[in-house]
Structure I
Amino acid sequence: MNYRKQGNDFEQLAADYLKNNGMKILKQNFYCKMGEVDIVGKDGDYLVFVEVKYRKNKRTGSAVEAVNYNKKRKISRCADVYMMMNHVSSDTSVRFDVVAIEEGHLSHFKNAFEYIPIC
């Protein structure tokens, strides 16, 4: 099984869901030296960084639980890089969401976690 292709398919499913629910998708798979953000979007006044997690079942834990402290920290660093590269104002409202796909169900958790500062 090609896990990267499967991941891309689920990320596209999440992007389509977010678009259909009013989010403008700015970038998919934003890579930088610090890591990767699956989806960057604009939802009203918010710049949104979205992590997409898939779990076939909950035997190894839920998809949301898979977004641990280290992953949140990496996403926060990538958000910093994205905003710097795209000249986004520091007073822009930013949100971190998680789209969890588990057992055939998609759930969107808005403001799933807070930004983790560098210090």
Structure II
Amino acid sequence: MHIGEVAERTSLSLRTLRHYDEIGLVNPSGRTDGGFRLYTDDDVRRLLLIRRMKPLGYSLEQMGDLLRVLDGAGPGDDPEARTVLRDFRVDAAERRDRLARQLEMADEFLEQLDRI
């Protein structure tokens, strides 16, 4: 699929998709004869994974680290890959909990404003 469709499906901007390609985070699987980027469903899944990491505050480097592990043979029998995935899981849970606490504080603040 072309970049416009991918942008629509992932809610990422064209600029972001081009940037991810330029830095090697997610490269489109192909190009047309005219040089236009072509993405597959697997490319879209990678982009959706990245989009889900963004609100948790992961850096582009950290995203790349996770994608490299996933691009390998997979965690299967690789103890190092399993460790990396486990560490990401623990870290993501901690980040999610922190966001949940911030959301609770925001709700309390809104309630206080409503009482004024």
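Side notes on the structure shown:
- Among I, II, which structure scores highest (criterion: distance in nm of label points 7 Å out along Cα→Cβ at positions 52 and 108): II
- If helix-only ellipticity at 222 nm (-39500 (n - 2.57) for each DSSP H run of 4 or more, over all residues; to 500) is computed and equals -10000, the structure in I, II: I
- Structure from which 24 was derived, relative contact order in percent (Cα under 8 Å, 6 or more apart), options I, II: I
- Of the structures I, II, the one that 107 was derived from, the read-out being volume of the Cα convex hull per residue in Å³: I
Read-outs: derived from the displayed coordinates by stated rules, not from any lab. Worth saying up front: this structure is predicted, and the values here are computed from it rather than measured. Cβ atoms are built from the backbone, for glycine too; each structure is taken alone.
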